[in-house]
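Engineer: There are structures below to look over.
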Structure I
Amino acid sequence: MSSVLPGQFAMVWIPGINELPMSVMIAQESGKAAFTVRKHGPASTGLFNVKVGQQIGVRGPYGNSFDLKQGKLLLVGGGTGLVPMMRLLTHIKPNDDVTVLIGAKSKNEVFFEDLANNLLKNNPHRVIVTTDDGTYGEKGFVTSMVEKLVNEINFDGIYTCGPEIMMYKTVQLAHSRGLFVQASLERMMKCGVGICGSCCVGEDLVCKDGTVFDGDHLISNKEFGRFHRNKAGILENY
């Protein structure tokens, strides 16, 4: 896993339970890797409960990566979508001026604020946290802060990962202003290699064509930000 790039993912197998796609949080030259686990369903709960010495399976990395620009950069993350954003920060150039937006529902769901500041300690930067209920940082949706910032700053690159509605709004805001934007999509995924089709967004396969897509491309995708597929592969409205 030492060659994994920001935006790429691995398929993690928990024997006897299931396999799930996960962004790589840390990748070392020795081949060691670290994942951030959020207890949600049976597979992530099983992984969360893995003990030292217990075996799991990891295959990958899969997918593409971000096209990292230089200059004034904006990173927008929410939930587990913050993981590829933190990974992206490890590839930032020393002179880049970086703004990181962390969106959460409430204070107890705010993660990686200190990590982001530490990773950017040698860069001109700011880390802004928003919570929907105002229990920490700025009150309101993170996309409201995105709108404020893109009206003030001509960013050279905008990168986002998290809830699709958040990414959809971010891509719309950037695209309407002619700003370069990329989003790393998170979808239901079973095989990870483009066979099962469970992760399709319109005609795009997130595992094979993504996970990272240019904003120009996403704007023309009729499913992005509007529909998602359930476990049975049936389209549902967001």
Structure II
Amino acid sequence: MKVLGFDSVSSSCSVAILEDNKVSYSKVLRMERGHAESLVPMINEAVLTTCDNFSQIDVVGCTVGPGSFTGVRVGLSTAIGLSVSANKPLIGVTSFEVVAERIKMTKKQNEQLLVVVLETKRNDFFVQTFSVESRPLDQPSSIQATEFVEYLSSLKNPYNHILLAGDGVGRALGYVRDKPANLNLTLEEGYGGPQAWDITTLVKSKFESNQSFPIPKPLYLRQPDVTKQKV
């Protein structure tokens, strides 16, 4: 079984292929812009490196957001185009799910509530909480940075400890320095945002669950930044 996974919603563009439970191809390019120009050539390179042709790919997976508006649109339109043209199943996953999958695979969570914190490059964070089994406990949301500690303190937490992970953790560190003494936190700063190799393992797991998967829809969580054109 071969799974093609890719991400274009974060500050990188990544593509990976999982073959028989092993990542046979992975490439990550760090970039703030240029996802639209880079994604398809990266996918072509991945397929040509690991397959005779695209028909050998069994399932396609991509992130649906939240993240860059352009990146979300580019990734989804590319994934849907590949899925329809090659008649392959398509599974969309959120950036939160992908980070939670990485934590689960590395067994970092233990008896802790997981809060995935994603960077927005504004004065807020995108957040979602997960159980130790990587089961989502709430809906994804946007939290003002100045209210981050209050948000963490309000969570129902049977574990008495919170693990923060995601590409927003580095900036969040500045807001939790003055946290209450009874708020026990562990910060995983090195995990960053979603990456394609994690997408492939998550997509494979979902595909093998024999669920039905509708066409993925974008997850934005906020309105786009609009700059009025000067006259």
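All of the numbers you see were taken from the coordinates with simple rules; none came from a lab. Only a predicted model underlies this, so the values are computations on that prediction, with no experimental measurement involved. Cβ atoms are built from the backbone, for glycine too; each structure is taken alone.
Engineer: Using relative contact order in percent (Cα under 8 Å, 6 or more apart), single out the structure from I, II with the greatest value.
Structural biologist: Of structures I, II, the maximum of relative contact order in percent (Cα under 8 Å, 6 or more apart) occurs in II.
Engineer: With distance in nm of label points 7 Å out along Cα→Cβ at positions 51 and 195 computed per structure, which member of I, II shows the largest figure?
Structural biologist: The maximum falls on structure I.
Engineer: If semi-axes √(5λ) of the Cα gyration tensor in Å is computed to be 27, 21, 18, which of I, II is the source?
Structural biologist: I
Engineer: When distance in nm of label points 7 Å out along Cα→Cβ at positions 163 and 179 is compared over structures I, II, which one is greatest?
Structural biologist: Top value of distance in nm of label points 7 Å out along Cα→Cβ at positions 163 and 179 goes to structure I.
Engineer: Which structure, out of I, II, was helix-only ellipticity at 222 nm (-39500 (n - 2.57) for each DSSP H run of 4 or more, over all residues; to 500) calculated from, if the result is -10000? Before the final figure, lay out the partial values.
Structural biologist: Details: I: -6000; II: -10000.
Structure of origin is II.
Engineer: Among the shown structures I, II, from which was the value 0.5 of distance in nm of label points 7 Å out along Cα→Cβ at positions 3 and 91 calculated?
Structural biologist: Structure of origin is II.
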